[in-house]
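Student: Alright, structures below, take your time with them.
FYI, it's all coordinate maths here, none of it is from the lab. Keep in mind that this is a model prediction, so the values were computed, not measured. Cβ atoms are built from the backbone, for glycine too; each structure is taken alone.
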Structure I
Amino acid sequence: MTRAQIGVLALDLGTSSVRAVVYDQRGRLVDPTFAEVPYQLDTSMPGQASSDADQLVALIVGAIDTAVKAAKKEKLSITAVAASCYWHSLMGVDRAGRPTTELLTWADTRSQPAAAALRASHDERAYHRRTGCYFHASFWPAKLRWLKATRPVAFGKTVRWVSLAEYLYGRFFGTAPVSLSIASGTGLLDVHRCRWDAQALRLAGIRGTALSPIADWDTPSTGLRPAYARRWPRLADLPWYLPLGDGALSNVGAGCLKPEWLCAMVGTSSALRLVLETPDVEVPWGAFAYRLDRRRFVLGGALSEGGNVIRWLHKLLGFKKRAEAEAAVRTIPADGHGLTVLPFWAGERSPNWRGDVLGVISGLSLSTRPEDVLRAAMEGISFQIGHVYGALRESTRRPRRVIATGGQLLHSNTWMQMLADVLDVPVSASAEPEASSRGAALLALYALGRRPALWRDQPRVGRTFHPQPTSRRAYAAAMKRQAELYDRLFAAQRQRRGTIRSQKAGSSKPSRQTLTPRS
């Protein structure tokens, strides 16, 4: 590496770790600069999944320290900073910018009663058409109503509601706008007009003045506050591009920038997404619509379960190493365990967005082995991804392939083959190990004029897994069985509670709906 080599420092703020890494001018990760600091969410109360924002900032600062030091050793000249941040985080700050609440994540379900109350009393479909979101504990309207009811003193002291992204940049620069991408995950943005939605604000019980101004990703912050400028003199006057949603950046980093390239992610949670460049779009019920930027939508579905359930099962079932578990499940044929799993350990998001449903393992017997349960859970998550895929297929012609990202998926050939069989489309392992941070770096390079052909990128992939007809047929029957179990259990629950489900899953495919650009 020569002294002339430039680089971009990319931050990745996740729900299980924070990372800092430098990418070179060709968008390649420079291994010696990679710094990761794991942490755990506070789950001490039922439904809680939160963290201390100031502690997270300290972890991020430490990761930056490590990456910057390594970049100097590698003779890299850092020319910009970019960031990825998980969607849907929420916290309050007072007039001095100090936290008034803990930092709530998408996985915090304590506001589920508030979400249910919104669903019972307001037109959720109209809300979804404007915001691309749902009355669900993941989104801000339910969380804000819950905070007002349960933390009235803290709510009253709060002058601004922010995400982790804004809080971090606020600490670094004094104040910061929110990127359009992060704003689109709050449930308070009109995703078509790219402005705060007045009706959603009324539902949340706040005014627009309590939210950050909105800017697109290419509006950088500059001029670090003195303490950080002294700490990182090489970064003090560089452009720091606003953090974007990790899901949007995962598509960018994996090269999935056209509708024919779908990005499947299984990390802590799971998702299936596509990027659609269009002035506007009509979104089918069950899918979400967020923003990458003013020109591009991110459409898809998300599950609250993924690696979190797999790690939970590893611990419960006694698997000490990932390789041990992978070898065990590989020997079991498709649906060869007699089990049906509804994988809603953390409540349901896509496609029905019901936070009150719980996980179910049906069909247990004395002959059930630990690997049977693990395999059935992987299949159960895959079937839910399959329902999302069924809706997204109507947005475009049949995709060329699905690109697999996320640590949990990329480390499991069994799971990638499973997805290919469930979706009946080739699945290719992304060759980019850190898609979200790479996406942030690529956008910074594009803004600097170093990657003008970014939007014509195609995925760089490794091994491809092709659908196997025998497994595909077995999984189609298993998906139908899973949907029938869902209906039997949760339809009865709805009847007891006097609620109405908005959409019935009665077959292996979701109802066919059209996802088309608006004229």
Structure II
Amino acid sequence: MELNTIYKNPVKVKARIAYIYPSIYRVMISSLAPDIIYQLSNSMNEAYTERFTNTRLTGDEPPPRSLETNTPLKYFGLILTTLHYEPDIVNLVRLLIAGKIPVKREQRDTPIIAGGPVVMENPIPYSGIIDAFVIGEAEVTLEKVLLKWFETMDKKRFLEEIAGLTYVYVPGVNDGEKIIRKYVERLDDAAHPVHQVENTEIEPIYGGGFKLEVSRGCPYWCSFCLESRVFQPYRERSIMMLKEIMEEGLSSSIWGRRVVIYSLSFPVSPTHVKLLEYISQEKIKASLPSLRLTALRSNVLELIKEIGQRTLSLAPETFSPLLHRVFFKYVSLHDEIANTIEDILKQGFNIKLYMIYGVKGTRIDEVKIDINTLKKLASSARRHGRELSISLNPLIPKPHTMFQWIGMEEPAKLKEILGLYRGELRGLIDARPYDIEWGFIQAYIALSSMPLDNVFINVATRGGGLSAWRKTLGDRYLRSSYVLKGYEFGGKLPWEFIVLGDLPVKTAEKQYEVFLSLSGGGSMP
């Protein structure tokens, strides 16, 4: 049973709006973005927004009906969606097909508006399906878009109107224009959902609790990270505002006094430490995001213990000094990082490590540095009776990062490196690899200069999933030139009409120049 669901009389509103979260229900309730969109849109008297999700990740979908009123998707005049993961576009297409709604935008009367990080990195692959893309954050964009819909209630006029908004890209209407990302300048001014939708029978992925967004963006600029680009600049809520939001939210949560903290970088400021102190003092339990290793001083670790966190997620990415310089993360801190992780194990925490491998041309010597360090940490974990697990992820090049000019390592080399990790660490560490083929599919979509609607439709009609991608493309996504080689540095990039700001462009260029100086011309020495 759901709590905090919004109910309105559909006949008393001007516009019925469908919000599609293109994944399964449990993933939706684990994310804060759906709550933001759901509450912002429903705060407008003219609208009633109802939610849709996939029932499964592969196979045929039943005809989609809203969670609120069980109304078929085809009866909604406007569709909103958010894309957080490139392959999720296939889930959206599967729902449209199941609802007998034309997938291609030219054949459809119902406009579909999309937002989210995947849209902000590069909208081109989805432009044969999506009618308009909102480049920016919902709190400062969604209301104006919906007001245009209330004024027009007609697809053609609506798209012409929103094409005049500087942060909206409408394929076929304002092609060639610069689309400028719009964002919340002060996070304290942005409404935070306090009456979040919760379910008594389904627990979110990160455990039950009130979802609390502490900060947005990241003060660091790791060379591989898309989120630091699309959510910059770094902003955080004040401690006073965080206390207010938390106390009001906890009062309407079924999970008792427990919060799930959302932040790309935590705990990296005095406000974050004050928040941990407050949570501890108030006897609130908390689930924490991936933690910045350099911020984990002894007093912070004690606070983390007090709030009930026993397993810490950490992202060193690598233990190679050379690759730390390539990633622009923990540069010159190789020994300190490994020692910090060992100290955390000694203090009684279990640890999950996030590792990245496969920078183009990486020598096996660099991989062995990772493996040898992980072996030492595994030995330390056993001595202290702690659990150590690792997530092994191939480097996936994304737009707006320096890897757009470098590309992805060859599949055979990635498999060789992964095999080395698994062989050397078998029986020592619980190693969980991200599928290399899914990594290539992400890059194939993210870096595309062309609409991929026919590909998405073919994959969706085959039920989605990796086998459907293989049947649709064979091994094309594994040998695509733009994925393996990247784009020419200094040349025109397909997505450069999306203006995230001057800093992402300059940062990517400077980081690429450093990479060239380290690699001697495009791959690691």
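Student: Mean count of other Cβ atoms within 10 Å over residues 5-12 was computed and gave 25.0; which structure, I, II, did it come from? Write out the running numbers ahead of the final one.
Tutor: Values: I: 25.0; II: 11.9.
Label of the originating structure: I.
Student: Say we calculate distance in nm of label points 7 Å out along Cα→Cβ at positions 101 and 133 for every structure; which of I, II gives the highest result?
Tutor: II
Student: Upon calculation of FRET efficiency 1/(1 + (r/R0)^6) of positions 29 and 381 (r between Cβ atoms, R0 = 30 Å, to 0.05) from the atomic coordinates, which of the structures I, II produces 0.40?
Tutor: II
Student: I've got another one for you. Please state which of the structures I, II yields 16.0 when Kirkwood radius over Cα pairs in Å, for residues 197-332 alone is computed from it.
Tutor: The structure behind it is II.
Student: Here distance in nm of label points 7 Å out along Cα→Cβ at positions 37 and 293 has been calculated and equals 3.0, so which of I, II was it run on?
Tutor: Traced to structure I.
Student: Here's another thing I want to ask about it. For the read-out distance in nm of label points 7 Å out along Cα→Cβ at positions 69 and 453, a value of 3.9 was computed from one structure; give its label from I, II.
Tutor: I
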